[in-house]
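Values in this text are rule-based calculations from the coordinates and carry no lab data. Keep in mind it's a predicted model, so treat the numbers as computed, not measured. Cβ atoms are built from the backbone, for glycine too; each structure is taken alone.
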Structure P
Amino acid sequence: MKINPYKYILLFIIAVGGVGCEKDNYASPESLLTGKVIYEGQAIGVRSNGVQLELWQRGYAFFTKIPVFVNQDGSFSALLFDGNYKLTRQNGVGPWVNNTDSIDVKVSGNTMIDVPVTPYTFVKTATYQRNGTTMTATANLQTVSAANPLESVRLYVYRNALIDDLNQDGITVINASEITNVNQPLAISVTIPASLANADAVYVRIGVKTAGVAELAYSLAEKIQLK
């Protein structure tokens, strides 16, 4: 019997094409998991994309983590398939006490969950006042864990809202040794640099550095009109 090789090539192409169509028909994740990292209901500000959480889902051939980056206002979001997940806080990443306990998360449609953390020292409240080129902040700090002592408090000014220790145009640092009573309101001032003299507005933010902890705990960025 004479074999027609083109027949088998055609069958192979059809088979591969069928697999390709099957892959194209896989559903995409449609459920949005949102939340914040909080202490007693207050979101803890961080450096944008500097802190991440991890989601894990069991029961699949490949057991890999799903990184979830925390926004600078303490919020996070992830687009997921419905199912049961384990959410973990990475040790040594955030400006809070290490906690290896995982949190059970059941995702069913759009789901919200807040992640509790224990900060060392953070900004409870902050107000700002401008006088010419001087920006003065009054901050109320709260120490939750004294396991690591306060190192410094920093006031930043920047041209846009993505402001932190790495992204700033001006900074004033007050070391912990200069703070008489951390439980009293702290006044700190920064000079608006000449490079921002023609800006319509600037952003200010306070960061709290804990000794031995890489990431800072931040207040929310606040927009200050100059014109």
Structure Q
Amino acid sequence: MLILGIDTATTQVSCAVGGHEGVLATTSSTRAKRHAENLTPAIEFTCRQARVELSEIGAIAVDLGPGLFTGLRVGVASAKAMAQALSVPMIGVPSLDLVAFGVRFTPRLIVACLDARRGEVFSAFYRQVPGGIQRLTDHVCQSPDDLESELLAWSEDVLLVGDGALRYREVFEGLRKVEIVGEELAYPNATSLVMLAHAQALREQWVRPWNLEPLYLRKPDAEINWSTRDSS
């Protein structure tokens, strides 16, 4: 089965096509706030590189978030529309799982940390297991200082990965047992998405398009701003 992976949860737009033979083609671009413009050309380019027609796709995988509201909404809505048009099932994978999967070979505690804007980060803790990673905590939205306190409480060697870790580097780099991963693995990507989705596809862990829901963790900024305005 061929899977098309779509990831727009962060500032990066990423697409990939793959299946039991591995990932056949992938593409990514970072052009802030232009997810809707970039996504369709990226899908078309990736399919051409993989020499695959859309009619050959057997499932659509999408990053569920958490992430930036507008980009996440674009990706999920587009993935749902394509799945319905092609009459294929969907697989959703959280963005923090994708970030952690990129460093899955470390024996250290893995902490995925994405920039949530508004002075907050999305985060979750993971550990290596045979064949991948296991999430140890829920996905949360919190301040970098709160995450720092959690890292101290675990008292383990930690690999901290994600653009949130880079943005708030000054909060974490003084921690003795914490290593921050560089920008090359800072974002969720469609390559990891296709690999994780393929494992779910083998177990037939499908979701129908109308049942797939994004993982926001908090209200969109515009709604927060209106709520603050109404209460003032």
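Tell me which of P, Q gives -3000 when you compute helix-only ellipticity at 222 nm (-39500 (n - 2.57) for each DSSP H run of 4 or more, over all residues; to 500).
So the calculation was done on P.
Could you figure out which one of P, Q the value 8, 33, 34, 19, 5, 0 for P(r) over Cα pairs in 10 Å bins from 0, in percent was computed from?
Source structure for this number: Q.
For which of P, Q does relative contact order in percent (Cα under 8 Å, 6 or more apart), calculated from the coordinates, equal 19?
This figure was derived from P.
So distance in nm of label points 7 Å out along Cα→Cβ at positions 45 and 149, computed for just one structure, reads 4.4; which one of P, Q is that?
The correct label is Q.
27.6 is what came out when mean count of other Cβ atoms within 10 Å over residues 93-100 was calculated for one structure; which of P, Q is it?
Value 27.6 for mean count of other Cβ atoms within 10 Å over residues 93-100 corresponds to Q out of P, Q.
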